[in-house]
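Any read-out appearing in this document is the output of simple, stated calculations on the displayed coordinates, not a laboratory observation. Computed from a predicted model, the values in this text were never measured in an experiment. Cβ atoms are built from the backbone, for glycine too; each structure is taken alone.
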Structure 1
Amino acid sequence: MNVCVLCDNSLGEKLTFCDLLSLTKPKIRACDACFDKFQRISEQHCPKCYRDGTSEICVDCQVWLEKGKEVSHKSCFVYNETMKDFFSQYKFQGDYALYSVFTEILQKELKAYSDYTLVPIPVSSEKYQKRGFNQVTALLEGTKLPFREILEKYDTIAQSSKTRKERLQSQQCFKLKDSVQPPTKVLLLDDIYTTGSTLQLAKEILVEAGVKEIMTFSLAR
């Protein structure tokens with residue numbers, strides 16, 4: 001019997017004899033009770049970055065606009081305590097199987113960007129060796145949608161350990177991989193949007209490389 005990947009309670013879906021004979025692995029997902037604790041971003045959100053709870057341009061986006069940086073971002077969920085606990089287990093404790101929790105949601109959301117090349121935000125080699133995977137590419141791999149890993153990241157201080165002010169003032173930490181021909185339209189994807197500094201830094205590199213149109217997307221905001 002399948003169990004919820006978050007709480008280990010039964011999903012009430014018994015495996016059939018055909019399932020056991022099939023080479024297809026059973027779906028790994030969350031039960032309804034757990035999934036309902038994740039909060040979708042409401043209709044009342046910042047028109048630039050999807051920050052929940054305001055229909056006006058938020059303070060962070062105003063800062064970017066004052067710096068001449070455009071923000072064109074979409075996100076799915078509020079970064080509430082449930083989402084924080086999820087990323088603690090998935091990202092910081094390295095529970096790779098949790099990538100599947102949002103697969104169906106991401107498949108539906110990303111269909112709107114079919115004419116864009118999906119480009120995930122990379123992790124540094126140090127982080128990859130420690131965690132064993134890139135949490136963003138794992139989310140994308142679950143969707144079976146094509147994407148290109150064209151960026152590299154230097155080893156830097158983790159964003160999660162910085163203050164909001166420090167994040168907004170972050171220095172460049174990305175570069176384009178050698179011998180890469182960048183696409184003309186890119187959807188940059190990250191797991192969590194806090195101030196937008198990570199995505200802005202990655203956008204700078206892509207603009208310098210000649211990318212004509214860039215939008216950004218994250219699972220949580």
Structure 2
Amino acid sequence: MMALSQKQDVYETMRDRIIYVQYEPGMLIDEKEICRELGISRTPLREALLRLKEQGLVTVYPRFGSYVSEINVLDLRDLFIVKKNLDGLASELAATRMPDSALEHLTRLVDEIEPSRDNGDFKRLVAIDQQFHEAIHDSTFNKPLNDLLEVIRYRCRRGWFYFMDRIPGLQGAAVHNLAEVLAAFEKKDSAEARRAMEIHVSCFIDAFSKLLER
């Protein structure tokens with residue numbers, strides 16, 4: 001029986017290659033070549049592809065193969081509208097439930113924003129945003145909400161990364177208003193935490209809405 005860790009490793013490798021656009025939208029996934037490269041059988045790869053299909057990152061055409069899903073700007077804008085509401089709820093819940101260790105983690109992440117921005121390290125800014133959101137999601141202690149967030153999390157992240165250099169101002173959107181979100185958590189202010197998070201996610205909605213208006 002294959003170790004669960006190997007299955008997870010294959011899934012995460014494929015997921016990250018799609019999210020960070022190493023695999024371009026619309027690309028045919030060469031299963032034979034990937035199995036050779038990773039030194040695996042087709043079983044863990046196909047299980048990973050099935051999981052990625054469920055997350056909207058892979059499209060499977062019977063008899064033709066698996067392809068990296070295309071990116072539709074209208075769908076992406078609408079996904080961020082959903083994310084705004086779910087992340088707002090997550091922040092509202094986490095404000096009074098967050099452990100001190102998670103709050104300290106958020107503080108360290110916010111402290112990294114300016115140095116990373118000054119160094120032009122946009123990949124690190126993406127990672128800061130990712131870790132910031134995941135710490136909040138974990139602090140809700142609400143599995144149904146986290147399951148819903150996971151459905152859209154990676155599609156949103158891929159869309160942001162894909163358009164990062166194509167839409168002015170989108171690079172900074174990842175960390176916009178995070179200090180205000182942190183301040184609300186420090187005060188355990190649920191309403192303010194929700195408001196600050198919704199402002200943060202609205203930056204993405206505005207950017208993609210402007211792209212649709214062109």
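A value of 1.7 for distance in nm of label points 7 Å out along Cα→Cβ at positions 47 and 199, calculated from one of 1, 2, originates in structure 1. Consider the structures 1, 2: one of them gives 18.0 for mean count of other Cβ atoms within 10 Å over residues 95-102 as calculated from the coordinates. Say which. The correct label is 1.
Given a computed value of 93 for volume of the Cα convex hull per residue in Å³, for residues 7-78 alone, which structure among 1, 2 does it belong to? Corresponding structure: 2. Work out the source of 27 here, i.e. which of 1, 2 gives that when relative contact order in percent (Cα under 8 Å, 6 or more apart) is computed. Corresponding structure: 2. Looking at structures 1, 2, which one was helix-only ellipticity at 222 nm (-39500 (n - 2.57) for each DSSP H run of 4 or more, over all residues; to 500) calculated from, given that it came out as -24000? The value was obtained from structure 2.
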